[in-house]
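The numbers here are math on the coordinates, done by the rules we state, and not lab data. A quick note: this is a predicted structure, and the numbers were derived from the prediction, not measured. Cβ atoms are built from the backbone, for glycine too; each structure is taken alone.
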Structure 1
């Protein structure tokens with residue numbers, strides 16, 4: 001069997017090694033997951049909610065250890081790792097409190113209209129759901145699927161990213177430790193080449209993926225071939241539009257956070273900063289200065305604001321995008337090179353202007369702390385540039401003009417528009433994208449219903 005390695009991206013040093021699961025181990029976990037579904041039903045809403053709150057209590061009580069694992073495996077600054085754990089616990093309690101109301105269904109008020117004495121709509125769990133999850137939020141991305149799925153009565157099987165195996169093992173044990181039936185949620189330590197076989201297993205009813213566009217095509221194709229439900233949350237090249245009426249200082253401060261949160265490695269990071277010419281020069285100067293002043297270093301140090309990229313290949317991808325833009329005439333206003341450390345996979349927070357359509361950055365997602373600046377002369381042009389992307393995940397629009405805001409809400413092609421803020425996921429709001437950013441929704445009432453059978457019941 002192959003091995004799965006956990007490597008510290010701040011040093012490049014190996015910190016843990018795991019053997020891939022055997023075929024027998026995968027079979028046992030799938031069988032246990034299938035067996036757990038009727039047990040989850042027997043628990044009922046109150047029973048599942050009690051266990052979900054116990055799981056939330058567990059991760060909160062272990063926040064120091066768990067945040068340390070996140071930081072060690074993928075390089076997130078330690079304060080952000082702690083915030084990820086806290087947010088995950090909040091989501092667990094949110095679904096413990098609200099799942100029953102979200103899935104209560106409804107009675108038809110006039111059943112005689114359908115020649116019945118009663119008619120109703122109900123939401124039933126699909127069964128076993130496979131979750132293929134990424135490394136950038138190794139706890140939160142999984143919990144935002146697991147909490148609603150388990151509360152709906154589904155069992156979950158996790159295939160986590162191969163560079164965060166410690167996080168995978170922790171999550172694979174968490175819900176059993178909290179008291180859920182054995183197999184209700186488990187992790188498979190397998191490589192990507194083995195995922196399709198799991199999707200095709202008849203015990204797996206559906207699949208959800210958060211990952212790259214390429215992974216989405218592969219997962220969506222496999223699920224489609226066997227006619228199984230899929231939810232795909234893929235890449236993003238989110239626009240951050242700044243109009244003249246915006247509070248410029250606030251916009252700049254939020255722009256820095258929106259681009260560099262999670263070391264710039266989030267699908268919903270703002271990546272394309274589209275600024276009206278009336279405020280462009282001031283914005284560009286302040287933004288570049290603030291980006292250049294960020295503290296880059298050891299993510300375990302609380303003073304660090306930007307840590308390393310999670311993988312060596314990820315840094316190589318960023319370097320190639322920046323060099324392509326530089327060679328074709330772009331202006332580097334800040335950064336544009338590797339960090340000073342000889343160890344680890346650091347890259348300086350970078351601001352690039354004068355980007356043309358012949359540059360890869362114009363269409364491709366930059367998964368790292370690299371911001372692209374665009375000067376526009378009108379709202380029409382801003383919206384045109386924003387929508388000239390194959391992606392449509394999140395967006396931010398900065399203005400104090402109500403008519404401009406109304407147009408942005410209506411015309412930006414994305415799954416979310418955040419006005420005078422930055423794109424963030426909340427359990428209370430549906431999350432997902434359009435175009436090549438995927439399909440389906442996570443979180444809120446829409447997310448918990450994705451993996452339910454919307455069933456019509458008719459009574460004579």
Structure 2
């Protein structure tokens with residue numbers, strides 16, 4: 001097999017900025033055919049409800065059912081799935097769930113509580129944090145099964161206090177994956193339906209006679225699911241519109257080259273559009289990683305996908321030093337950022353933009369994907385500049401608390417009235433003035 005032609009860039013090259021911009025570019029332009037098809041499906045689900053969901057489930061998944069109720073997975077079946085998986089799988093599932101739950105419980109303590117105070121005139125001010133009433137989690141189920149997606153979406157919702165978590169998962173040819181069902185049981189999913197695609201998103205957004213409408217939809221999916229989520233936003237909340245998966249490795253040359261090569265593979269194997277980038281100030285180390293890529297790739301089951309990803313969107317970039325590598329990392333704002341260095345704590349303060357930061361040679365990105373604890377639903381395509389990982393806060397909302405005392409009204413009333421008159425809103429001003437003494 002020929003070597004993998006991963007592009008080599010250097011920050012010393014005159015055209016580096018343009019090359020980096022081209023490397024970062026990913027076309028998120030909507031496919032017109034997909035957009036029209038999704039629009040038709042959503043309109044049909046909104047109009048015909050269960051009948052449309054049944055028709056599309058039969059057409060796309062090959063599952064014939066007399067009613068949508070027959071597509072709901074009973075709680076008993078979810079819990080029975082725990083006995084269908086291997087003992088090792090059950091232990092791994094429970095261990096991962098425990099760590100994910102513990103992390104999000106810490107998150108709840110840190111940022112998910114209500115608070116209030118009274119100022120000197122007795123006015124009450126604060127914030128009331130309450131969970132969403134009902135959320136929908138979409139779990140992919142086409143080419144592969146993703147129990148980790150169940151844990152990462154359902155557990156923070158459960159920790160946040162959401163009383164009704166509805167899972168939808170496509171089951172092509174009617175094959176229900178026991179590990180996915182077992183994950184739903186462990187994560188606390190309340191209802192689960194074997195429905196997928198744009199029709200599942202539509203059912204969750206609008207509600208049908210059988211599938212209840214939710215307040216927010218989270219979870220990854222294919223282009224049809226992403227398009228549907230974009231279209232129903234406003235009717236319901238959504239977590240994000242995710243692009244291809246990404247990893248960026250900052251290396252100082254101290255980590256075995258094979259480890260870094262495999263970390264690059266771990267994202268490249270997702271699909272041909274996934275992006276894997278290595279930044280390092282040591283040219284000899286970049287050569288070593290390239291040799292490791294060429295040596296290790298033939299043994300990878302998904303080698304064709306990995307090769308296409310690395311050759312299409314991957315890069316090995318030579319930097320002047322680690323400080324410059326950190327600066328370029330911030331420009332890229334990757335989904336996953338590995339600091340594969342002997343002193344990762346030295347570089348972490350310089351890193352401002354990343355979905356998740358993995359510190360040290362032993363912290364492979366795959367540990368974060370499955371069981372470290374933090375959420376693996378992360379911002380992609382540079383959106384880590386302004387957005388955050390999925391968390392407890394995504395399943396809560398905040399209401400401001402304002403309780404003005406009589407004394408406080410005397411202080412605040414003139415201020416509000418003055419500003420309201422300035423805006424030409426006399427009723428606003430009079431409402432404040434009526435509460436003034438004298």
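Consider the structures 1, 2: one of them gives 4, 20, 29, 25, 15, 5, 1, 0 for P(r) over Cα pairs in 10 Å bins from 0, in percent as calculated from the coordinates. Say which.
Numbers: 1: 4, 20, 29, 25, 15, 5, 1, 0; 2: 4, 18, 25, 22, 16, 10, 4, 1, 0, 0.
This figure was derived from 1.
Comparing mean projected area of the Cα convex hull in nm², for residues 84-123 alone across 1, 2, which is largest?
2
As an exercise: distance in nm of label points 7 Å out along Cα→Cβ at positions 36 and 364, calculated from one structure in 1, 2, equals 3.9. Which structure is it? Walk me through the numbers before you get to the answer.
Details: 1: 3.9; 2: 4.6.
Comparing all candidates, it corresponds to 1.
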